Each structure stands twice: as structure tokens, then as C-alpha cells.
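What follows is a group of structures, each given as C-alpha cells.
A short reminder: the numbers here are calculations on the coordinates, not readings from a lab. Source: prediction; values computed, not measured. Cβ atoms are built from the backbone, for glycine too; each structure is taken alone.
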Structure 1
Amino acid sequence: MLGLQSTATPLASQSFHQLRLSLCSQHSLEVINLTDQANHWLGEIQARNGLLILYNLHTSSALAINEAESLLTDDLLDHLRSQAKAGRTYRHDNLSRRVGVPADEPRNAHSHLMAIGLHNHELVPVIEGQLVLGTYQALLFLELDGPRQRSLQLCFQGECAPVDA
């Protein structure tokens with residue numbers, strides 16, 4: 001039998017906040033911890049109770065909730081490299097067969113293949129102004145085709161503290 005605990009909190013008023021977050025990755029494969037940035041923004045908007053949505057605007061990167069320990073993130077990147085190796089022959093990388101390809105188009109099929117099995121969004125509850133994450137959980141951005149300038153959309157739907165007049 002499951003032990004269930006449920007609470008209902010009436011919300012004073014719902015609000016919707018959004019932020020376009022810019023990141024600049026430094027490496028071809030990289031894990032960037034977004035937890036502090038998300039918490040900082042939630043503090044700025046005085047978020048109380050609701051949902052934080054993180055949405056990745058790219059197809060050669062991903063989002064995850066996992067442990068940010070450096071040896072684990074190295075293992076994760078090694079695992080992704082083994083799943084889709086750079087330098088192999090991929091049809092997507094044959095730019096002469098594609099239409100409308102920009103002059104600076106990278107040969108990055110391996111990055112898309114890594115990303116396809118991962119998430120492009122994450123949804124995290126916020127209760128009493130805090131992200132609801134487990135002890136070792138962190139919000140992670142996975143760069144799979146860097147270094148690049150990247151954009152994420154953060155949205156908060158829920159209750160915020162009243163603004164003093």
C-alpha cells in the first residue's frame with residue numbers, strides 16, 4: 001500500500017512569467033548546471049507556488065534532471081559519445097544533398113542523434129519559492145554540438161508574492 005499525502009493550497013492569483021536565458025557553451029560536449037540560475041530568477045519574480053517549465057530551443061542539445069557531480073557528468077558525456085560517434089558517415093552531414101543549407105552549416109548529425117533520445121523540456125514544481133528537486137537532482141543543460149550560443153525559454157506559471165505598492 002502506498003502512503004499518500006496530499007495538500008490543497010488555494011492560490012491568491014495566478015501569474016505567468018517568462019525569461020529567455022542565453023548560454024554560451026565552451027566545449028563540443030558539455031554539461032551546464034542551470035539550477036542556480038533558475039533559483040535566482042524565481043527569487044527575482046518572487047515565485048511562491050506553481051510550475052517552472054524549461055524549454056530548449058535547439059535540436060543538438062538537451063535538458064535533463066540528474067546529479068551534477070563531475071565524474072558522473074563525464075560518464076554521461078562518454079556514454080553519449082559512444083551512442084553517436086562524430087566523424088562517422090551520416091546522410092545529414094552530406095551537405096551537397098541538402099537544400100537551403102547555410103554556408104556555415106556544421107556537420108553535426110551525431111549531435112542530433114545524441115539529442116533525439118533526451119529531453120528538450122523539463123517541468124519542475126515550485127513550492128514555497130523553492131524548486132522541488134531531490135537531494136542530488138539538478139537542472140542540467142547538455143551541449144552536444146558546441147561551443148555555441150544557446151537559448152532556453154523559462155516559464156513560471158503560478159502564484160507570486162504580492163508586489164508592494
Structure 2
Amino acid sequence: MKYEIRQEFDATAGQVISAMMHPEVAAFLTGHMKSLREMELLERTETDDTIVRRVRYRIQPVIEKIGPKKIPPEAFEWVEQSTFDKKRRVMTYKNIPTKAKIAKMFENHGEIRITDAGARCTRIMSGELKIHFPLLGSVAEKMIYKKAAEILEEEAAALRLFMVQ
């Protein structure tokens with residue numbers, strides 16, 4: 001399924017980008033989000049043009065089972081592999097589950113675009129989520145998307161706090 005999530009910030013695009021890419025944001029978000037169990041910056045390489053990151057996330061489980069199949073808590077751990085283009089203000093990402101069995105069933109990739117709107121900015125996350133599971137994959141996609149949208153709203157609220165600290 002394809003998705004788009006839009007969020008408004010009472011800050012400039014530059015301020016939001018600085019907060020999102022800050023090396024200490026992981027610890028702050030972990031301490032300020034109930035849905036986020038762990039967030040660990042594994043790698044961060046910055047050049048004049050890009051910021052390349054690998055970030056490990058582990059969230060509270062969002063679904064307990066798909067049909068009769070129970071979903072283990074470790075299914076909700078993945079590594080974001082992303083590249084942020086500073087000039088375009090666009091981050092492309094791919095979320096890769098840490099467990100091989102889950103990685104075979106789950107695909108998620110997309111981009112985050114941040115645009116100025118006066119003294120405010122808009123963050124637009126668009127991408128594709130695919131669950132490869134017979135018959136119930138599309139149901140799982142909708143459930144995961146709904147919960148992911150809630151988590152991203154919680155993340156945006158925590159990011160706003162990070163920017164004013």
C-alpha cells in the first residue's frame with residue numbers, strides 16, 4: 001500500500017531538519033515517546049551534501065497476530081537506512097527488519113520531504129508498505145499503517161519538545 005503523512009511544524013524547515021538529524025535526538029525521543037522502546041544511532045556520516053544514517057528502532061508491538069499466526073515482539077525492530085540530501089531537503093529511507101524471517105515478509109521504503117511555509121514548515125512522509133502474507137497481508141498493512149501514523153504523530157510532538165529545549 002502507498003501512503004502519505006503530512007505534519008505541520010511551527011518552525012522553519014532548517015530547524016526541523018537540524019532536530020531530526022541531531023546525533024542526540026535518539027536518546028531524547030526514547031525518553032519522550034511511550035511507543036518507542038529503543039532508538040539507537042548505529043552510523044552517521046555527514047558530507048557537504050548528505051547525511052547517511054543507520055538507526056535501529058524497537059517499538060511497542062502494534063499487532064499481536066495476523067489471522068491465527070502470533071507476531072513476536074522482535075518483529076517490531078528494524079534498521080532505518082537513510083540518506084538525507086541537504087540541498088533538496090529530502091530523505092530517502094528503507095526500513096529493514098532485524099529478523100530475517102520478518103524481513104522476508106515486510107517491505108517499507110519512501111521519502112521524507114520538508115518544505116518551508118513562511119515561518120512554518122511541512123514534513124511530508126510518503127512511501128510504500130508491503131506485507132507478503134497470503135490473504136491477510138493487505139489487512140496487516142492497514143493495521144500497521146494506522147498505528148505507524150499514530151507513532152509518527154507522537155514522534156512529531158516529541159521532536160517539537162526537542163527543538164525548544
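The table that follows gives values for the structure above.
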{"item": "Structures 1, 2, by distance in nm of label points 7 Å out along Cα→Cβ at positions 44 and 68: label with the highest value", "result": "2"}
{"item": "Source structure (of 1, 2) for mean count of other Cβ atoms within 10 Å over residues 20-27, computed value 12.8", "result": "1"}
{"item": "Which entry (1, 2) yields the derived value 3.9 for distance in nm of label points 7 Å out along Cα→Cβ at positions 28 and 156", "result": "1"}
{"item": "Winner on FRET efficiency 1/(1 + (r/R0)^6) of positions 84 and 124 (r between Cβ atoms, R0 = 25 Å, to 0.05) once structures 1, 2 are ranked, highest first", "result": "2"}
{"item": "When relative contact order in percent (Cα under 8 Å, 6 or more apart) is computed for each of 1, 2, the largest belongs to", "result": "1"}
{"item": "Read-out helix-only ellipticity at 222 nm (-39500 (n - 2.57) for each DSSP H run of 4 or more, over all residues; to 500), computed value -9500, structure in 1, 2", "result": "2"}
